[in-house]
1. Which one of I, II, III has helix-only ellipticity at 222 nm (-39500 (n - 2.57) for each DSSP H run of 4 or more, over all residues; to 500), as calculated from the coordinates, equal to -8500?
2. Of structures I, II, III, which gives 36, 15, 11 when semi-axes √(5λ) of the Cα gyration tensor in Å, for residues 169-256 alone is computed from the coordinates?
3. Give the label, chosen from I, II, III, of the structure having the highest value of mean count of other Cβ atoms within 10 Å over residues 65-72.
Structure I
Amino acid sequence: MKTDVEELTPTRVKLTVEVPFDELKPNLDKAYKEISQQVRIKGFRPGKVPAPLIDKYVGRGAVLQEAVNDALPELYGRAVEETEIFVLGQPDVEVTELDDGKQFAFTAEVDIRPKFEVPDYDGLEVVVDDAEVTDEQVEETLGNLRERFASLTAVEREAQEGDFATIDLVARIDGEEVADASTTGFSYEVGSGSAIEGLDDALTGLKAEESKTFTSTLAGGEHAGEEAEVTVTVQNVKVKNLPEADDEFAQMASEFDTVEELREDVRTRLGRQVKLQQLSDARDKALEALLEKVDIPLPDRVVDEEVSRRHQQLEQQLQMAGMSKEDYLKDEEKSEEEFDADVASAARQAVKGGFVLDQLAVQEELGVENEELSEYVVTQAMQMGVAPQQLAQYLTENNQLPAIVSEVLRNKALNLIVEHIAIKDESGNVIDAEAVQRELNGETGETVQAGEAEVVAEAEEIADATEAAAEADEADAKAAQDANAEAAAKADAEDAKKDA
């Protein structure tokens, strides 16, 4: 097989692949066998029809097309491997020559990661917020805890902001009740703005058994967007009573005997959170600082796909929150154009960051151990609230293991950057990221180990399943791209088969 590479742009190439016809023999044999199982010719059982009869009744062209469709994914994957390019996404494949008995040739245009070297990152400096915990933050957290233990008491007065009212709602359009916009016994916090527009104004000043009708636009259901006459009737009004922040509350809400001990624990936990935030910010800013030193072209198609993914993700989040994009933009104080520009900028930065981390992993010869893959899957499973073995099975069945290998490698590359930069807080204090991480692990190490013992054991099977992927990625992180390349070519081959 002969492969030539033509650089169309710094991020796109054209592979021209010439294959001696003899190399298609296994694929031709397979094609004859499969077609033989499908055709029905008198005197021959399925699977026993000779090749000459298949050529006569089905056509040699159909056999050749079947063989080509079968051969393309492997041939394309070999071409990618031999030329040592890092492909991105699906190729545009075109069969340029199919000379029966002599030669087969095709071209494949595909986006690639640009070739570059990651510059020296020693000495980069980033500044993060101070790890400060204020008294106000402690009291706010304590107040949130008190809210969880609050009680409601009925009162004989008009509803005010902050009260909880049990209400009935009836919505009508042209005098007809809208069933999916009506409810009874609904507990609502007056002034929260969490229900239908106009409800807070209507409720304020009403007492038990009093009603008020107002006009509002329905937000959901069959009549979403239509105006309706809504009648709200108050069943009762209740006020929220917060427990006093005293020793009795501390004993009820925690394992501590005094409220001062509880406050100190809150301060410690907040301190841990701000230190974790410092490390997270340092990682983000370290990558940003390195990206400023790198100027590389980005494939438009890859950036467009990232932009599309981010838009889809936002749409899903807004849908789950019951919020329109218009309301979201209003809250963000952005126009549609400004929002689109921000998404495009973030997408380009994300694609560029991925390229830089991938290249750094290659330059530093970073590898992935089975234990690291196992730990990653365990962590993801705990965050998703599913069993590690369940997640491992999903990843295996959906061919996601190469992508996991790539993600772990990128995390290792980013950690390497953080180890070589200078981190300071806004007060000018130097932060030793490794020491902070050890401190945080030391505070919870025993608990985490005990809590994760079973899931880590379950995840051992994950490590075994991913051993081949880890070894394939150990040198240059190409396992993910090879899998994508073969899958992409196979998809194109299937399309070609349908067209034929």
Structure II
Amino acid sequence: MFIVVPYLSSDQTTYGIYTVCISITIFLSYADLGFLSAAQKYAAESYSQGDREREVSLIGFAHFIFLCVTLLIGGVFLYFSFHPDQLINNLLPGRQTQTAHELLLILAFSTPIVVIQRLVQMIFGIRLEEYHIQKLVIAGNALKILSVFYFFTNGRYNIVGYYLFIQIIAAFVAVGGIWMARYKYQYPLGQLVRRFRFSNDIFRHTRSLAFSSLFITLCWILYYELDSIAIAKLLGADAVAIYAIGLSILSFSRSLVGVLFSPFSSRFNHFIGLGQWSEFRHFYLHVIFLTFPLVVFPFVAVAMMSRGVVISWVGPEYAASVEIVVWLVLCNILGFVSYPTGIMLMACEKIRQLYLQNALMVLIFWGGIFTTVGIWGIESFARFKFLTFIFNGIAYLWLSLQFLGISLRSFLRTVVVPYLPGLAVMLGVLFLIRDSYITGKDKLNLALNGVLILGSIFVGLMVSLWTVPRLRQYVFQLLRLPSKHGL
């Protein structure tokens, strides 16, 4: 992201068009109608019980539903490719319209790739071995990064060719993942193909959780995924480009947090499949405690250094993005509790709580937008995105306390208070260096800002390692280092 975006954003209007076109790809992630998350839960339980036949049936059914809906969405993308002006306001005839047409056309014909990607992720994910497929993903992303120097140098700005290339790479990575699953697990691909169909039995078993997941998905789309499209219709492509800088960092941070917590989904379901509730609660609290500094420290650091990061990354013409970046980076500040709690609620099938929580988030976000967009403009989207995430985190904290059976005071004393010295030291370091290297768009300045951010986070974590005995004990155990008795 840090290498690619400066090249893409050099043409602000075209970058805005690209952002709008790419933003609608998120609908593909939700085309399973909730059945993928439901199937993954029950497939993980089946795997923990050694029932491979049931696991394959669940995966085949869910991805059949996913493929059918994906093809329908691809048809919608195909329609917009011939009518891009219906998606983006103030689109000029000629190069801008042609760029939007070609990007959407590529998107329409590459939609089935997402189905294969999710299939591979589920097979490896329920085994807690998704890191194997990540080796292929890393190689594919390295090629995507290197391609930037071909598509966007020597006076070229071939954003369509770049997007086509990354879709081809994604296809190769997905097919490689299928091959890896076949030979690593002797996965019965023939049986999977035969089970790639609708099943009344599995539909009845999964529909309750799937429909609740679908409702959550629709709410998530409404309060998280429509920003770029709404801004494009209300304020135009240039405003999308300004907002997209913050949105890119939010997506990046959300991806990192997702990678951190994704293995716990299957692990939680393993506990439920084996009926180990006491162990589940202990493990759940352990996850929250250990991930607090990994979530909070980096987001606070990036927020404080946001001005230097934005200007050295994409240039002073994006100075209006700085405040947006701060609001959007801090959206995940409570992710250490909201992410594992969301996973826990799905694993425990707490459907009513999920319905209420997500419906309220939609009302808060869009209610705030409609009442303040005329005053704050694009900053309205960032501010109410932050408020919505904070509301979500607080509500999830309350549900977490109920699940654990402890008080808020006990939770804060156990999870938050031990890390306050490390956080305070990091904030002190950041306060002293927050204005460093903000003179202009420069790769060296960006690298130096990155080093300063990472260095301050490292200092905070080292102080925490010194002041938090439980963390020190865990790290020493992880690194197989000797520790004193009682730590």
Structure III
Amino acid sequence: MGKTTGFLEFKRETEQYQSVKDRVKGYKEFTVKMPEKKLKNQGARCMDCGIPFCHSGCPLGNLIPDFNDAVYRGKWEKAAYILHSTNNFPEFTGRLCPAPCEEACVLGINENPITIENIEKNIVEQAFENGWIKANPPKERTGKTVAIIGSGPAGLATAQQLNRAGHLVTVFERDEKVGGLLRYGIPDFKMEKQVIDRRATVLQEEGIIFKTGVHIGKDVLANELKDDFDAVVLCTGATVRRNLPIKGAELKGVVQAMDFLPQNNRRVDGIKDLGEEIMATDKNVIVIGGGDTGSDCIGTSVRHGATSVTNFEIMGKGTIERPQNQPWPFWPMRLRTSTSHQEGVERNWSISTKEFLGDEDGSLRGVITTEVEWVKENGRFTLHEISGTEKEWKCELALLALGFTGSEPTIAEQLGIDMDARTNIKATADNYATNVKGVFAAGDTRRGQSLIVWAIAEGRQAAHHVDAYLMGSSNLPLKGEGDLPRI
């Protein structure tokens, strides 16, 4: 490394944000770009550690010390080549990844870790600004055709890798624009959608065909699609929402987060025909679920002008420090505070929702909860309600941010594909192949609800095995293997 004492000389610094007062007025990204000198200093903090555990912490196996060193030396184009050699879309992960690489950083044992995610985002933004990212279509075509169902991060990564191998790739997306949950699940204040559009333009210029507004399994039967292509890759995500089967769940005002957030993203995109509008304006909002989706609901509700926003989490409140039973370099389950949390919310932990209360007209007016505790019994933690802790909360909009249970079964049923007990598409990690010849699966539809960085990694891995299936062998990289130096 170029600055072996950098971690001793410079403290961790992260991006600054616009004030809450200013940023909640709209849906633009609100980060303030860090000066280049400070970014170089952050790159200089990367230690000359013997074993860079950040590699193992990153599902993509990103070559983190290498691009950190390039940033420190001001070699931004080199950093961009290194970063893109393992990550197709660092502009997505640099904004949205929870950065397991930082939790695995060696410096993080007794200091604050390297700001890997922010460095990554700034590298790719420099690359776009300077025109280093441009279409690089394959020089030769194999004549093999591949259909990819779903245009989320797994589908896009699979498509780019297989296109690089020379195959003719068509991506089918049932929504009106590409991006999957990147476009319709992630609020614009976390990632503006032009970030997706500019990358999609590059992919199209490389020769990938996108067919949007085509619902495979409904508009086109899956078995008919399979007959038209040499291989099919399912990247449809885990989109079956988890419900809360309690009294009053049918009331008007009890809404799934993934109805609320996509509608708002379409509203921000200027789409007028949204159906029955779901707005938090002038309402007491309760968000049930303490994960990223719940956080996104909080930030969106604040921007709507909610009267109050309250968050329920059934798990106990985590510690700020790493729990003792989750040692470095493993991912720790500790308390995390998002920018949306900082914008105005009352957070509550160890609380269970028991009943939704309605008015005579069927509209939600309140919620009844009880406090809970987790007790270890026979080696497992069991949930127990605490008697005498029932409470009624005023609420006109309850947003269910409870995650997803698995994949929609229609395509699997039409193709005769096996699903596992969790209703994910059954495809092994050895070759990502399903039980139906020529059909593969990657991303959340295979592994269950997970991270964007895992989706990209899955797409890259699956592409290697699809290429090998089509050609007998593959030169496409697997995890931790650098691709050809191109961006």
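1. Source structure for this number: III.
2. Here the read-out was taken from I.
3. Across I, II, III, mean count of other Cβ atoms within 10 Å over residues 65-72 peaks for III.
Taken together, the values in this text are just the output of simple stated rules run on the coordinates, not laboratory data. Just so it is clear, the model here is predicted, and its values are computed rather than measured. Cβ atoms are built from the backbone, for glycine too; each structure is taken alone.
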